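For reference, the structures are reproduced in the following blocks.
Read-outs throughout are calculated quantities, based only on the coordinates presented, and are distinct from any laboratory measurement. Keep in mind it's a predicted model, so treat the numbers as computed, not measured. Cβ atoms are built from the backbone, for glycine too; each structure is taken alone.
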Structure P
Amino acid sequence: MSGSHMGHTTVSVLSLIEHHLESGTSISVSSLGGVRAIESEADIVARAPYLDVFACLASEAEPQDIEVLDALLLRGFAESDNACSFRDAANTVISSSSLRERISARLTKALELRVENRPEPMQNLLAAYALEALFRLALTGVISKFSPLRIMASLDSDPDGIFAVHAAKLTGAAFHVWRDDELLATLDRLRNTPEAEGEASFELGLARLSLALDAESTDTVLLELETAYTLFKRAQHTDDDRSDATAYCFVIDLVRGFWREASELELRPSLQGLTNAVSDRARQFNRYQLPDWLETRSDRDIQWTRLVRATQRAASDLQKPSWLKAWSVMEQLLIVYDADRSFQTQGGLGRLLQPRIEASFVRERGLLGHLDELLSENSWMQVHADTSNLLRARITQLKDGSVPAGKSSGASPYPQLLRALNYDRLPPEISVAAAEALEQALCTRNGRERRITNPIVQKLLRGMGTALTQCLDYENEVRADFDELMLQIILFCQSRQDAGVKELGDRGKYLRDPDATEFDLQNDLWQWLAGNFPSCDLKTEVEGVATGRADIYAGFGTHRLIIEMKRHHGHLDKDAARKYCNQAGAYQNTNVKLGFLGILEIVERSDPPASLEECVWYESFVPHGSQVTRHLVTFRVPGNLRSPSSLSPKTNKPKKKV
């Protein structure tokens, strides 16, 4: 047998490697019997779980040994079945500039084959590590980016789970480096793989967030943020440990809240949620070593935390006409005002954060006085000269009327108040708090809100209203009409669980019929809305909506709301209801991205039906191939009902004694 000699015994190269590893002694070419001994056992060595060992030997090889060791290493990358040694060997190649330069061209072909040919499940982790190695080699510049790009862009929608999870993470990282739109389509397809849905949704959310920060208009920024938020929420839903997705949701909440001119008090819960999520994520990172190609993301997360904390403080400071520590407060405001520079973005943050700061300085003479005073101090100007001069110039333009004040676009949040004042914007002498109080009072007087006595109905309305603020269309008249329709639907759901056979008569028979259909529910709800909600145009089975037929059509002139009805056999939960969302969301294609999904639940009951608060929930999703979020309020109507008394075991009454 070929091998090296220990005394009079011939020992194989693999045995020598194992001996070194067990004894903790260093391994060298000479300690394994020389390069010829290694070459003589190439067929065995190439498939052995020691590819990382030979990568180290190749990285330190003497000139006369390079050819043999490089060839053996390349063969090992093509034939090895041990994922751990494969990944460690790839790390060694990438970190060794001389070895990387020598074999990268030949190694690329071997890695491509490992990715493309993965017939057995055990090959999928190796394929994932091969794709990672290709990506990292491209980052170093020794191979073209088109090799990993071609593979990532061509990934289908149904790869093996473990490969798909790694591929999603790598594809997301690749997008942030190369900004290729084909990678977005790949992430969208990978969302169809159940095991990878969470990772792909998170990476696609990060991509959409980056597009928001580079957008050239406020409308596009807000649209991309809405999509990113929905994708992060989906990632959060698939895995409770996704503190990274939770953190980004709170980041978007805070940035959009600042744009909406929310107060420091309103922003505080989101900031606390972000702090908790970041702490939880830091604990997770402490348990694992983060790959170097992901370290920049960790740095960006820290930047986000600093920015949103500064933003929350800025929201409080802008409500004060003057400060005691003008120097430090102004520095904080300028950090927020100039956030795009620290994030190296193309203006998306500025479009959301700058208008509020500018408008506050225009309204408050004290704030403007602080800025002018600090501008005259040379020591302060050395650090903040560009940003402070830009802010001062913008204020001058605003005061001269050459540019509009306040938000750069978007409808006013106080439609009733502005209508009453016959004014197109909020007068500077009316504070945000006063405007909100007046708007609420006017809404109440105009019948947009009514007193609800049932605390569960109140709770549902508050919860749905909070969740729906993520929708850009949920404002002004659309919000008022949607809220009124939602109230009627919730009251309908309450009534159909409370009312008995006597109260409902023939109209409610379907609620106790195991063969009832969604058409029974549709007819019942339409009659309820026709009698209780006369302020809209209600129709059923309306054709010509999204090339289909809308079950219940509520028209309000400029906008419409569609209620899609379904029947479900078996207990209904959020996951089961989600399979009906695509059809319900399709009716939103050409109008506001808001709607309802009603489901009649048919199940053989031995327990009470779900409580009212479990029967109404908010759902949002981004359809595959789309960039726009759809928003639904889903409501479940329990069918095949039984009376409460029928849910108790029957006992025989004792016979009367004669």
Structure Q
Amino acid sequence: MKYVLLAMIFISLMQPAFSQYDPGKIDKKAVALYNQAMQRAEDGNLTNATGLLLQSIAIDKNYVDAYLSVASLYGKLRNYRTSTEYFEKAFALDSNYTIEYKLPYSINEAGLGEFSKALNAINELLQRKPPKNSTSLRNAETRKKSYEFAVEFEKKNGAAYAFAPKNLGKEINSSESEYFPCLSIDGKEIVFTRKLGNVNEDFFHSRKDSGAWEKPAPMEGNVNTDQNEGAFNISQDGQWLVFTGCLRAGGFGGCDLYISYLTPQGWSEAKNMGSQVNSDQWESQPCLSPDKKDLYFASRRFGGYGGSDIYISHLQTGGNWSEPVNLGPGINTAGDEQCPFIHADNQTLYFTSNTWQGYGDDDIFYTKKNTGDPDTSWTTPVNLGYPINTIDKEGTLYIAADGKTAYYASDKSDSKGGLDIYSFDLPEKIRPNKTLWVKGKVFDGKTSKGLPSQVELTDLATQKSFSKVQTDEEGNFLITLPLGRDYAFNVNHKGYLFYSDHFLLANSSPDSTYQKNIALQPIEVNASVVLNNIFFDTNKFGLKGASTSELDKVIQLLNENPTVRIQIEGHTDNAGTPADNLTLSNNRAKAVVAYLVSKKIAAQRLSFKGFGETQPVAENKTEVGRAKNRRTELKVVGQ
């Protein structure tokens, strides 16, 4: 019995007694300071209120309510570490009186990334004294699910990576707020929104010279007005700018989508994108696909799955946009999905959601197109994880073409004023495909005049069109090349032989971009073009499946020009004997003609000839030169 009594005394010394705190015994001077602090907090002066509470605690170190209140204020100021320290001091004084504060304490622990501690705290609350208020109870249970998700996410993915956002510096950021960053595909120009005088939103841009950003200037032209120009996106080629304008004359709803075009005089006056895109509800946060064929945006129009949903509209022949299509329940929920961003790979979509399981408020997720799906379904959204996502509300990200560098706006401690633009490196696991690009001009091979043309990429493995881009009126184009695939590259303009090339990127990672200035040959006798996407196995003449898309282009050319007669010409390098090479080249040319005849092209319009190694276009001393010599050509022999 003696030992039991001693054990009970020991336990009572180790643990605080329940309900030992008596607010009536607190020093009156401390209470007076506490009441002043509450008034300051009610007026919105949180810093002054915090100082008064600390004075109150200095007078009476047993003032539990002061500890709880100062902890709550530090939490509102996002000083999560100090907040948890003061909560813990209050808990140590009376664990029963303070039990209901385990909920805000858990939120602040989660703010520090201490999700296991946060989960333990919320479990203790729900086990010992579940909130009687149904709203508070739901809040606690929702937080518990978030903490469980965070703990499980860390188990599967390892500890959080080193998150080190870098302020872009005084060259970009100012005492005003800067946000919604957007970069050109080469990373040498940045466009962003600046809030002038905390009232008017305008677009600014800056170019990078010798590794440093120049002083930002307002966008030239007529796109900036005395009204707000809000959430926006600039096309990858820098030619189109889409943005949100609210409460404008001639609008269809509260906020509509507008578009401006780059001209020699600067940006054109913005045009409303019309009733096909806009509704009588809220439309915002537009993002163009890299080929400018698709417009993603957020809308609260009727008929969606919840509050704000993500939609897509497709550019039609003639320049009109299609009726927007909801991306469906695989992405949209009963809550809010917003801030869509389609990466330059045209496959990876990032967006925010307050309903898909995450860390608390709006989190950022990504999803990828299901390849080969004609209806363009999407993979299940994936949370970007902590510390990119936190318990706070996250906004949109802009991810550069390299798939590695991300840009966002924040009001971190080193802000120059308000929101600043920061950059950071994405973790490997959540990066989109690294993307390179082809930039150039299509022109008449005789006159050098620019030709507006269609540029198409086809996946050689699937033979499916991957991307189609229309050049501008001068023939200029930009097309993205996500790594990991082999592409056929075709350029078409009526009245000209098409141009073809290929980019074999499935097993290589070149570090440079491609500059392709393409001279198209008018369809006339003796005009010729190399069919770069006709493939054969070594020393064989059976056509490989990857040749189909190229051969279909030849068929299209002949059908569009029914009087044209062509000759298919085969060439080899100098490996092997001249006789064998002549036979091989002849058989390869013959195989192409046979395919065309099988597709109902009249045989009398076709001929073939092999030249073996006799007409090289490069030296046979290197593999690159030999590859150029192994070619199939199309030559016009009659009209």
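Taking Rg/Rh (Cα atoms, Kirkwood Rh), for residues 355-562 alone from the coordinates of each of P, Q, which one would give 1.09? The value was obtained from structure Q. Output the label of whichever structure in P, Q has the greatest value of mean count of other Cβ atoms within 10 Å over residues 203-210. The structure with the largest value is P. helix-only ellipticity at 222 nm (-39500 (n - 2.57) for each DSSP H run of 4 or more, over all residues; to 500) computed as -8000: which structure among P, Q? Source structure for this number: Q.
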